[in-house]
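Colleague: Some structures are shown below for you to check.
FYI, it's all coordinate maths here, none of it is from the lab. Quick caveat: nothing in here was measured; it's all calculated off a predicted structure. Cβ atoms are built from the backbone, for glycine too; each structure is taken alone.
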Structure 1
Amino acid sequence: MTDNATDAKPTESDLASVERLGAAYRRIVEQLGRVIVGQRAVVEELLIAMLAGGHALLVGVPGLAKTLMVRTLADTLNLSFNRIQFTPDLMPADITGTEVIQEDKVSGGRAFKFLPGPVFTNVLLADEINRTPPKTQAALLEAMQEHQVTAGGQRHMLPSPFFVLATQNPIEQEGTYPLPEAQLDRFMFEILVDYPSEQEEFEIVRQTTITNDTVVEKVLSYEEWNALQGLVRRVPVADSIIRYAMQFSRLTRKSPEAPDFVKQYVSWGAGPRASQYLILGAKARAILHGRPYVSVEDVQAVAAPVLRHRILTNFNAEAEGIRPDDIVKRLADLIPPDGAVNRLIPRVFKTGVS
């Protein structure tokens, strides 16, 4: 096992970019704090997913400001934003767009013209995504995976960057359509949005019951955000940390080497995409905190949001109140770091080796 960096050699300006992103992260949190009370962990996980170019599913009861948080985040990042309220009668064309017959006023001829739908944006909020039938849910699959929409045999590219941030209510399941595993797997993170603390709720009530015309400032430009997304893939990572991340995915699968609690409580484990997202998420978290290298702690921090919707527990787990997060925590306690410590230093950015 080696600790050689496995990524492309970064440019000389990458160290400065990492420092700028660390400062920008603090400003983003400051701007969001003017509108959103608390939820620091949720904001960080959203930014990690977006930096890594992934999509996120936010799960939480109504009234926790999920929609406001996403819209405000898009404003601070200077990205275009659209919101779709998913309902049982929503059709695929309501999301992707449709072709209409348009008459040329000069020649009198008629031709089909594609009218883009709300999916043509940088940040798409899919509100209550599980309230629409599978046919409409599937309309997002091509956009999420390929960043394009096909209509009338023609491919239409989506703006770059493009993120789907979907919300889901965990307590109301009547009249809903659970997302199939294939679509859940397209989401990099499943982010849990919990109730605020007593002090946070006090601040929420105080701020929202007075006249408040707070306007957030734009922290990053469109070009800066695109450049920072490219930086994530150039962050060096040791082979030992890649193997450490892989164990989180591999040990969730029923195999001879799986721990007993996985064999007892898990029906299906995470696939290779989980391992990819663990490393991408760890890289994004590292530079978000101003570090040009990946540590074991970065992998541990993103393990739960990457894996919780990819681990399918069985009836034994349901009977004993075992959740996917509990499985991830046990794995974190079980998997040895194998010497994958912070041995990569900033000079890796200039040399490409440790």
Structure 2
Amino acid sequence: MPIEPNQIKIMKSQVISDTSSNGGRMSEVEVVSGVKNNLWPDVPGSERTNGSTKFRKVFVKVASPDNLKLIDARIFVETPTPGDDRVVLFTTVNGQTDTQADVASLVTLFYGSGQLNADVNAGATTVTVIVEDQTDWMFNPNQLIRISNKTSVDDPSGTEEFLRIKNDASGVNWNGNLATLTLADGTTLANAYQTTNTRVASVIEAGELWARTDNWALSSPTGTVADWNGSGTIPDTLTGSRMVDAIAGIEQTWTITFTNATTFACVGDTVGSVGGGTTTAEFAPTHATWSRPYFTFPASLWGGTWAAGNVLTFRTHPAAFPVWEKRIIPPNTGSLSGSDVIIGISGESE
């Protein structure tokens, strides 16, 4: 069965605050769509008067019970906030674990959404977009953009297209808050769009989203894993396997330490001990929240001769893509009940 829309989740980070520790790893708490204050708090009058810039971190999680990949995953601001505040997205190299202390002063690409500024016909090679503030720099050469007149990301009616901006200085031209985007050579719009109902967004290209492993290391003179002795290329049997559960898998470094030739204990760098096992049986430590294994280690992977004190380490990554949201409230922003931002995700199920 392919990945269903309800299996694409937005998850909170472990820490949600306005302090330097804000962010971190993925939590087990979902951001439920359409619920007031599901991520951002209310804005008091003093904050609207003085203005503020705040951050929140979320994870786009593919909670597939069959451990399927979401292919060609794309993340974007589907609908900007209706208020005078604005929200842009960005990503980082260390996104699975970084905190606000790591990103608050980061100079990076931002991703956001604006309104089509002039009607365009099918076959057009340029579009003009009005944004709330040019200084967000949400459009850049070679970025992928989404143009859509759908009423929502799941609306079966309406049209949308993903197109790439030309990869040189002529790709984006700013005139105040108005951006003129020139499409890549040979690219044209397939449909016509009107200003009244069309948004244009820059798109985060998240690639394939699936739970996986890396950073394998082996310290044993005679033990092997998948016929690998700890040197040379790590086999795809390990890095390309589906041993990490898409629902219960987490960002974690696991250390397996042998207590004798066949028995071992397993410890995670933040979750601590998850028990142990033997080389003659499958090892699948359970994540208590989800009642599913963090990962499943088949007995068939063990080889050679192991001894007390031998160590195997590896890192697991969840089927989740980390995204930072940056909310900017300009000074003297007006009051608005129910301001929100809508984040869209698209992709193909394998």
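Colleague: Give the label, chosen from 1, 2, of the structure having the highest value of distance in nm of label points 7 Å out along Cα→Cβ at positions 205 and 261.
Modeller: 2
Colleague: With mean count of other Cβ atoms within 10 Å over residues 189-196 coming out at 18.9, pick the structure among 1, 2 it was computed from.
Modeller: For mean count of other Cβ atoms within 10 Å over residues 189-196, the value 18.9 is produced by structure 1.
Colleague: Matching task: -12500 is the computed value of helix-only ellipticity at 222 nm (-39500 (n - 2.57) for each DSSP H run of 4 or more, over all residues; to 500). Pick the structure from 1, 2.
Modeller: 1
Colleague: From which structure (1, 2) was mean count of other Cβ atoms within 10 Å over residues 45-52 calculated, if the value obtained is 13.1?
Modeller: Label of the source structure: 2.
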